[in-house]
Structure I
Amino acid sequence: MSLFSHTRSAMPNSMTALPGRPQAMPTAEKHFVNGRSLQGRMPDGMQSVLLGMGCFWGAERVFWQKEGVWVTSVGYAGGHTPNPTYQETCSGQTGHAEVIRVVFDPTIISFAEILKTFWESHNPTQGMRQGNDTGTQYRSAIYTSNGEQLAQALQSKEVYEAELAVAGYGRITTEIADAGPYYLAEEYHQQYLARNPQGYCGIGGTGVRCPVGLTA
């Protein structure tokens, strides 16, 4: 998706963001890889979290391959514009980040392990970019679904920031907050790298291991 990179790095506010629309954008009904519903009710006992790691194509593939992850989808969150399009999000005028929604079974994969994968799969110190992809939509983010997740995410940030500092990296810029509205992206973005195996993937970590979850 580097062809669509945007250089804007200033976040709009609720007054300056694009107005969006009341209706949801058309998208896929089922996961292209495992056939599970992208929009239905989660099975009992499942948890979910929204993660921003730059381009959502590669980030989603990282997680749909994890044992214990029930289903993944990609979309937009953290901004102001209701039901944005991809082009609107890339304009920098919605405030949204490209995110993945990870629905997981905590009896199989712990939230600590989800966080470990998140931290190790991208560079969370780059502000409003990830690699060559520049813009507010590419920022690192964790949007949690409950207070326990929020506390764990904040703790893991402190631990991993210390590990990164030893390796010469700067401070973590990841936005960590309670999840707000999540808007599913258009159908062609869902499980993009399964539909297009040779497609662009900008995902890449720092090589620094995260101790969070190693004994979970």
Structure II
Amino acid sequence: MINSYDKLLLENKAWATQQVKKDPEFFSRLLEIQTPEFLWIGCSDSRVPADKITGTQPGEIFVHRNIANMVVHTDTNLLSVLEYAVVVLKVKHIIVCGHYGCGGIRAAMENRSLGIINKWLRNIKDVYFKHREEINQEKNDEAKTNKLVELNVKEQILNLAKTSIIQKAWKYEQRPNLHGWVYGLNDGIIKPICEMEPGTKIDSLYEYDNL
């Protein structure tokens, strides 16, 4: 009987064999260079794989994932990925992609204690608190959750713009564009929510003038 993790290894071998059969130079090309145009900041949800839903190939998209696709200013993991993508890989676009029916978003709207995850959900709760009046106008719990999903994506795009990493790239290289998307689990379609072009004005409190 094959264990589930053994199946992953078998599938990997089959995939690698198939790739070489279709394109003998596939892996040798990947060894040479990594030049993705896109940084994807998405949710850890297993149903939202960045490459599958965008039809991208290895080497085309640089990916960071966490619960509810957050951009938290104290998260050195996210900031390290962001700096590498912007400064070294010189990506042209950064996408924050949430998804409807997000469990992290739903959990942040409740009052249950979930252990260490409470610290992460606090960031989402702050977004909920900020927009609670608008969210509570929705007709049911599902609609409220999905409204927060959209508003959370917008907030994370703004959080990106608040970083010195993005502001410096905007100032000297007029890139990257920031895109806020939401993916529909029910139909597989991505819905653009918001966009910020290089140089977009934000509140002066968050601007750095000595970059």
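Readers should treat all values here as calculations from the given coordinates under stated rules, not as data from a laboratory. Everything numeric in this text was worked out from a predicted model, so none of it was measured. Cβ atoms are built from the backbone, for glycine too; each structure is taken alone.
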> Which of I, II yields 2.1 for distance in nm of label points 7 Å out along Cα→Cβ at positions 103 and 183, as computed?
Replying inline: I
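Of the structures I, II, report the one carrying the highest value of mean projected area of the Cα convex hull in nm².
On the way: I: 11.4; II: 15.2.
With respect to mean projected area of the Cα convex hull in nm², the highest-scoring structure among I, II is II.
Comparing relative contact order in percent (Cα under 8 Å, 6 or more apart) across I, II, which is largest?
Details: I: 31; II: 19.
Evaluating relative contact order in percent (Cα under 8 Å, 6 or more apart) on every structure, the highest lands on I.
Taking distance in nm of label points 7 Å out along Cα→Cβ at positions 151 and 191 as the criterion, which structure among I, II has the greatest value? Intermediate results must be reported in sequence, preceding the final value.
Details: I: 3.7; II: 1.5.
Between I, II, the highest calculated value is found for I.
Of structures I, II, which gives -13500 when helix-only ellipticity at 222 nm (-39500 (n - 2.57) for each DSSP H run of 4 or more, over all residues; to 500) is computed from the coordinates?
Details: I: -6500; II: -13500.
Source structure: II.
Work out distance in nm of label points 7 Å out along Cα→Cβ at positions 15 and 159 for each of structures I, II, then name the structure with the largest result. Mind dumping the intermediate values first?
On the way: I: 4.3; II: 2.8.
With respect to distance in nm of label points 7 Å out along Cα→Cβ at positions 15 and 159, the highest-scoring structure among I, II is I.
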> Taking FRET efficiency 1/(1 + (r/R0)^6) of positions 55 and 135 (r between Cβ atoms, R0 = 30 Å, to 0.05) for each of I, II, which is largest?
Replying inline: I
>> With mean count of other Cβ atoms within 10 Å over residues 71-78 coming out at 14.1, pick the structure among I, II it was computed from.
In response: II
>> By the measure FRET efficiency 1/(1 + (r/R0)^6) of positions 175 and 199 (r between Cβ atoms, R0 = 30 Å, to 0.05), tell me the structure among I, II with the highest figure.
In response: II
